[in-house]
Structure I
């Protein structure tokens, strides 16, 4: 099983203006750096939580349809299925009709199952025989939960202020780790 990002989010949960305000930056000199930090912190938060934040298109690649029925879709929340393609027993790629499956997007993570009173089709025994393309995320940036955005802002501020892994000659104090890390806890999904 592998998961591929086909179309990344077109926006980030935190804007450049929000990050600059949080970091108290008024000049444009570091806009490129800050923009890259926004993307990096979003990617890290998505990795930690196992969730997609802003709408993106993903593709789950499997060697066969799992038995017996439903299977989980990584990186919830699932929004919609774009396509379900598979290599049939003759070696020909087929696209499954949308009426042949059902998406449970209310569960976290969502799952895909064959339509009522049907089963998944047989596939050829080859690697990557099944490809499920779907959209996932909370939608627009405004829909991303506030605690995720707060975690991102704290991470952006830390990365902006400390650009190296080791800082010599300064006295620092840390925000209590439990608080900082706990901002993402309600959104954590066990790995599939």
Structure II
């Protein structure tokens, strides 16, 4: 589609560079809204009084009009299907080309070992997922990590468990689903004493 994705953050360029490297590189430009601090975020009404911005998505058409706004919790994955629907409305003639290209791509399906008791559904950027990985590793819990941004079947499972949202992390502990990193509940299910 004829679309440019940009990431904008109130962090400095050095911080953004480190973040992109931590994610093993990203495919779109990151812009720093560091000085004057948060001016772009303030202009779009998403700068908090604490000095950081809300997690927000804006779709702006070629004429400069805002066509879509999604402000959501930092740990929540926005609904990509809704976002693609908005983009298709803006570029309907390119939508069929994009859909055909996606249909030709082989879907990613994560193989989960049969001896794993815990499956964590996550995204690469999710801070709660990083905390959960550290906690699981500290307790020597073997788990499978499924990236729902790549495995869309897994994303649909998470939506079914999380009332339609792609909430990460979501855990499947031997068939018991835990939406979000609820440490006490996971410890109970896994027999961890803290």
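The numbers here are math on the coordinates, done by the rules we state, and not lab data. The structure presented is a predicted model; accordingly, all values stated were derived computationally and were not measured. Cβ atoms are built from the backbone, for glycine too; each structure is taken alone.
Matching task: 2.5 is the computed value of distance in nm of label points 7 Å out along Cα→Cβ at positions 19 and 91. Pick the structure from I, II. Each step should come with its number before you reach the end.
Details: I: 4.8; II: 2.5.
Derived from II, not from the others.
Match the computed value 30 of relative contact order in percent (Cα under 8 Å, 6 or more apart) to one of the structures I, II, and report its label.
Working: I: 30; II: 16.
Only structure I yields this read-out.
Starting from the value -10500: which structure in I, II was helix-only ellipticity at 222 nm (-39500 (n - 2.57) for each DSSP H run of 4 or more, over all residues; to 500) calculated from? Among I, II, the structure yielding -10500 for helix-only ellipticity at 222 nm (-39500 (n - 2.57) for each DSSP H run of 4 or more, over all residues; to 500) is II.
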